[in-house]
Each structure stands twice: as structure tokens, then as C-alpha cells.
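The structures come next, written out as C-alpha cells.
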Structure P
Amino acid sequence: MQVTALDSASASPADMREILAAYLALDRARVFRRLFVARFGLLAGVAALVALIVPGLSAAARWLPPALLLTPAVCAWALELRCARRFAVRLKQAQPRKS
């Protein structure tokens, strides 16, 4: 777990609001990513298992459903990375410059 410390006295209230909003967006993205990976990953596994058991399916019929089911999890992961980057930038902007 990553712990972030920021001297809130050195940041303006507007900066603190932006930092908090970025952190909450990151936290929400993490929750959705975890939920999507668990649920859609399980469904993709079941779809892949069914594709291996059922004979006579074409390659597209075998691998398209698992790929489509993994798409929301991959998109949630990309969104989490974008939110983490945005949070890091906001945090870096609020840090006081050391001379």
C-alpha cells in the first residue's frame, strides 16, 4: 500500500480540493478495476472452458467471447493508470519547492 504525505498548510484550499478529487477518482477506479477483473475474468474463464469443451466451433467463436469479456477489465485498468498519473501530477504540483 502506498502512503502519501502532504503538508496541507503549504497548499491552497483549491489545490487540496483538486488533490482530494484526484485521489477519490483513483480510489473509485481501483474499486471498479478489482470488481471488473474478478467478475469478467471469471466469465471469460467459463467462456474459454466452454469453447474448449464444445467441438466444432470456429476460432472466432472460441476466442471472441473471452476477449470481449476481458475488454471491460482492461479498460478499467487503463483508466486506473490514467487516474494514478493525474493524481501524481496534482500531488507534485502541490509540493512546496525545496531551495
Structure Q
Amino acid sequence: MVDTDSVEIRFIPTGGGVAASTSYTYKDGTFKAEVLPGTYKVTVNITPYAGMPDSEKRHREMENWIKKFDEGQSTLTVEIGSEANQTITIDMDKKTVTK
């Protein structure tokens, strides 16, 4: 990934309810989402910035890797508690979400 890549993270409730999502650029590396307490499937989508000369090539190269984290295939889950502010780390190489 490069600084200009756009990342979208979605939190899909496992027991039904309203999903939440947030977007950020990789340069920032942090995001803020308002998510109600519960257990969520986490999906991640990465889009290379279209203004870069190699963005199409990079997207094709990342396509199969990114598919592992879409709604149909993602195995990432997280339990969100009732605390006001929580920090999670998504490690896509290890396929883990930790608090």
C-alpha cells in the first residue's frame, strides 16, 4: 500500500442490525467509526488512488488479496464493548483484529 490508497472498513453486525463503515487514506492509518456494542464481521476494501500512474496495475495485483476481506470471504471479527472510545488493530497479513 502507498500513502494515497483509500481504505474502507465496514462493521457488519453478526446478529442483524445496522452496519457501520468508515474510510481513510493509508497515510493517516487511523479511522473513527461510530459502532454500537456487539459482535461484527469486519470487511476491508483498498482502492489505489486513481491519479497515480500505476494505480490500475496495482489494483489488478491486489485484487485477489483484497477479495479475502470482502463481505463474502472475510473471517475478521471483533467484539465492540460499551466503552466510549476503543482502539482496534486490523492486521491483514495475520488476518486478525485485536483490541
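Since every read-out is calculated from the coordinates, none of them should be taken as a lab result. As the structure is a prediction and not an experimental result, all values here were calculated from the model. Cβ atoms are built from the backbone, for glycine too; each structure is taken alone.
Source structure of the calculated read-out (distance in nm of label points 7 Å out along Cα→Cβ at positions 32 and 64, 3.9) within P, Q: Q. Among candidates P, Q, the computation of distance in nm of label points 7 Å out along Cα→Cβ at positions 16 and 80 that gave 2.9 used structure P.
Across the set P, Q, mean projected area of the Cα convex hull in nm² reaches its highest value in structure P. Quick check on the output: -4000 is helix-only ellipticity at 222 nm (-39500 (n - 2.57) for each DSSP H run of 4 or more, over all residues; to 500), derived from one of P, Q. Which one produced it? Source structure for this number: Q.
Computing relative contact order in percent (Cα under 8 Å, 6 or more apart) for each of P, Q, which one ends up highest? Show your work: numbers first, answer last.
Details: P: 46; Q: 25.
Going through P, Q one by one, relative contact order in percent (Cα under 8 Å, 6 or more apart) is largest in P.
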